Structure 1
Amino acid sequence: MADLHTHIGALELKNPVMTASGTFGYGLEFADFVDLDQIGGIIVKGTTLEPRQGNAYPRMAETAQGMLNCVGLQNKGVDYFCEHIYPEVRKINTAVLVNVSGNSPETYAECARRIAELEDIPAIELNISCPNVRQGGMAFGVTCEGAASVVKAVRAVYPKTLIVKLSPNVTSIADIARAVEAEGADAVSLINTLMGMAIDAERRRPVLSIGTGGLSGPAVKPVALRMVWQVYDAVKIPIVGLGGIMNATDAVEFLLAGASAIEIGTANFIDPAVTVKVVRGIEEYLTRHDFSSVRDIIGLAHVEH
């Protein structure tokens, strides 16, 4: 049996398959469908300092080979998570990470500081695709300066593994990755959703309540794979790859492109047990090609054969 253990900074995962934030709730919702202990890591839904109601409905729409969403980070806030959700998710026998969002470096940092006090949460994932209220709503993650400002503030108060989730809606994702690495990020995850929209031709109106939303699913995979490939050559820190991963072959492609672990998102809505199927599929691939460890194939597509 091939060794599936992998590392994201100081964080050790039993296998490289994690769930993408916003697609798996707090993990507990999927317990009837899949053995949560078999997943390498669970990244819970986006958490903010204060409770958020999210956007008005409709806020999800199907597209060709994907889906759009503008949920708007609906959650009950970090204190609710610490008091009510954490006591339950800490019982899951796998790495449980929290996705942290904010609207200023200070709110990101304070949310991260409170989560740092939770003994059984070994890492956070920073969502820097959030709008910067001081800069007219432009997302932090689309400029090197904005991305760096959030990471610097959080790194000052958060001592555990810090993963920064990068936005694909940029000219050079390699530059953003280098900027967050320079401020102390332990790893980067990419990609977050691409901006898109759908229009109802009969109503002659956008389908989503706020007009635009984040595109995910198989349609974004080639873009995500390309960006992981580019970032692998740009930074020394580990990469978590995501974007349109629907099966084990997709996951292996991201590992070959340079990801040390992967996240599965939209596919969870189609098959709640897809994560464990991908774990088994990666193991089968390694065995079939005589690799003793998943670490042997990370970035292997960059090597001359």
Structure 2
Amino acid sequence: MKTEIDFCGIKMKNPVTVASGTFGYGRGHSQFIDLSKIGAIITKGTSMKPKLGNKPPRICETTGGLLNAIGLENPGLDYFVNNDLQFLKRQNVPIIVNCFGGAEGTVKAYVEICEALNKLPIDGVEINLSCPNVSKGCLAFGTTYEGVKEITSACRKVLTNKPLIVKLTPNVSDITLPAKGAEEAGADAISLINTITGMKIDIEKRKPVLSINTGGLSGPAIKPIAVRMVYQASHAVKIPVMGLGGIMTGEDAIEFMMAGAKCVSVGSANLVNPNASIEIISEIEEFMKSHNIEDINSIIDTVQMN
């Protein structure tokens, strides 16, 4: 069986990646799994300077998922380069660095981080235009065709040596518009979906559970929405799509690929089960065996709509 894929020039041994923000920089999960078995690792969102997150409580469980308002906390690019990059380079796995424009979230800040990443020995860059719990920058750019096109174009000009993946927000009325904006501005691929804005209320206190009131909903509860948006986006653009949102099993991953995703990313499942990505890879292979599928690429965009 052939499980290898080529995702916008990134050679992956299988179509399973791990989603930004759910896997850190890989060190913690390396205690439980062989990182080299994963198709690619997408790092925690990284900015030029260290960034503190929101005050707690900033995560809570919901029915079928969880809400998070971490706030893109990270130690900054210098720390990543000096402490985590060399570790990842030893793991024999493609490295995709997720990045954003820091606390300010300006075009200039996005360009600065992409310019720096362009010089590093990594395999790709994913720019986050979709975090729903940062007060400015990410959400503002990601919700419109014009905003996505503006920031993608600026990053493309300085990111000349790496594939550029644009991570889109689902908090829009028509996902095809930002998808087209990314493609027209020169993105090599898009990834979707990020979390959906939600809120949970403590009925005893009559106050939101999260410190900033709302957060991003992830987990199985959002999977049907994610599958629908992946289908719509993949048929609106010609660049490849990475699908994510509530993937817990190999069957979930297959569903996304049949909807049009070239590869998938496992997120919240990593928080429940450190071995989730490896199990999903195994379940995909079992599906291929049981259905006599020789090449994983042959199932992409094969859903037959009613």
Structure 3
Amino acid sequence: MANQAPVVGSKNVTGEKYQGSAAKVYFTKKIDAAHLIKLYKMIDENIFGKVAIKLHTGEKHGPNILPRDMVQAFQAQVPNSAIVECNTLYAGDRFTTEGHRETLKVNGWTFCPVDIMDEDDKVVNLPVRNGFHLKEVAMGAHLVNYDSLIVLTHFKGHAMGGFGGSMKNIGIGNASGHLGKAQVHGVDPNNVPENYLEWPDKEYFMELMADSAKATCDYFGKHIIFINVMRRISVDCDCAGVTAAEPTMKDIGIAVSTDILAVDQACADMIYAAHDSHDMKERIETRHGLRQLSAMSEKGMGNPQYELIEIE
């Protein structure tokens, strides 16, 4: 048990058996464009039409964001696709659309269209069916212009969430920069505390994030897939920019699935199985980040039991 994220998941990473059905999570230790594309093509059968690639493009000069050349090669394999983002709730490099556009240029996201989905402060309210707290979430209005969604995530730590995987990428990332992200963080959009340490956290925040992610997952149905890239696994998110802590654990690999819970659970399990993950485990547990996983399980967002299929 010590080697597994102590929540609800299968213990496949540690070799223990599970009962019942299991989601498929494809995994490779090799982090490069060729393997990213190879794994994607194993689960892409329901990706069609106009495709959104949800990527955390990061604050200026962030040292840990996904390599531009790898993302460029991947995006080139997805016809009619664009990177999608929303503005931020905090006053950083991506707080305004103008600042966000400049940051995209600085960070090299210039090889394909990048759709700032809430660029005019316009939103679309997606319903949250059987959520914990929210009935709807204000998403960037352009989200509904897409037929399919690829959630391409840098899996790492997070100052408030404990870790940032696929669920965080869409739960926070698709919410509009001001109204939606205030809803997901549980703060008044007209009176957001400047110090994020004054925002609600722990279980309540994880449940709000799950509500928001569920709205996106329900909207796209089977036309959504999840890719977690476990490289430069800092305890800090890419929203920390140049102040992000240097990673203290080795890169792990790439995990992909059509199941959001399974892919985040598998990555959390791999963190817990790693001998050099003390700092990441401390970050996850002090923020109650494992509630992300149990919350998704409780709301039937995916299967906590997974079959990890390693690909060379």
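Figures for the structure shown
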{"quantity": "Which of 1, 2, 3 yields 3.0 [distance in nm of label points 7 Å out along Cα→Cβ at positions 75 and 91, calculated]", "calculated": "3"}
{"quantity": "Read-out mean count of other Cβ atoms within 10 Å over residues 243-250, computed value 15.2, structure in 1, 2, 3", "calculated": "3"}
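The numbers here are math on the coordinates, done by the rules we state, and not lab data. Since the model is a prediction, treat every value here as computed from it, not as a measurement. Cβ atoms are built from the backbone, for glycine too; each structure is taken alone.
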